[in-house]
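What follows are several structures.
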Structure 1
Amino acid sequence: MRQDHSILKPFLVVPPGSILKREIKARGWTQAEFARIIGRSTQNVNELIHSKRQITIETALLLQAALDIAAEFWLKLEGDYRLRLAASIGDLELVRQRAREAS
């Protein structure tokens with residue numbers, strides 16, 4: 001019997017900024033040094049680290065170039081994190097109920 005893995009959700013969703021912060025630290029760089037490396041402002045990097053700024057496709061490519069970690073990894077982390085945030089905020093069950101009623 002095949003299981004439907006499309007409904008599986010990770011128990012813990014890690015903000016991409018926390019991984020980025022660890023990677024920068026592991027390389028012995030400051031946020032300012034990393035900002036210079038990727039050509040962004042220190043404020044921009046700080047906002048990424050604190051998940052106040054989303055990782056865009058362009059940013060993911062910059063992170064890949066600087067850290068040698070695939071852009072797809074960063075985009076998947078960002079997507080999973082933002083989906084989990086949005087799902088906890090919205091009233092999705094109400095929408096599901098309305099959709100059932102409309103059928």
Structure 2
Amino acid sequence: MGPTGIYIFTVEASAVKQNFYLMLVVFGLVFFMLYRVWPDWLKLYVYYFSYYTLVFLIGAGIVRTIVWFLLFHVGLDFWIFPNYFIDSNNPLDTLWPLLDV
């Protein structure tokens with residue numbers, strides 16, 4: 001406990017690294033704010049990427065539920081992507097481990 005608050009976070013990072021991340025965030029925000037002036041081919045690729053990502057996520061959720069349902073009635077407790085609906089700090093943790101018996 002510190003004199004000005006409950007928590008104190010001390011982060012040792014170089015100024016060059018912080019400036020690089022700041023510039024990356026600013027350029028990223030400006031890039032996405034200018035969506036209306038993107039070329040049509042870039043808009044199309046972003047649309048396809050987001051559409052197929054959504055289809056994969058919904059399809060994986062449906063497939064894992066069907067596989068569990070079929071195997072549960074046989075007597076097995078088997079999950080594909082057992083951490084699929086768990087909120088965690090890293091989104092890639094939802095796809096690992098692949099199987100859980």
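Please state which of the structures 1, 2 yields -0.87, -1.17 when log10 I(q)/I(0) by the Debye sum over Cα atoms at q = 0.14, 0.23 Å⁻¹ is computed from it.
This figure was derived from 2.
Assign the value 14, calculated as relative contact order in percent (Cα under 8 Å, 6 or more apart), to the correct structure from 1, 2.
Matching structure: 2.
Any read-out appearing in this document is the output of simple, stated calculations on the displayed coordinates, not a laboratory observation. Remember, it's a predicted structure, so these values are computed and weren't measured experimentally.
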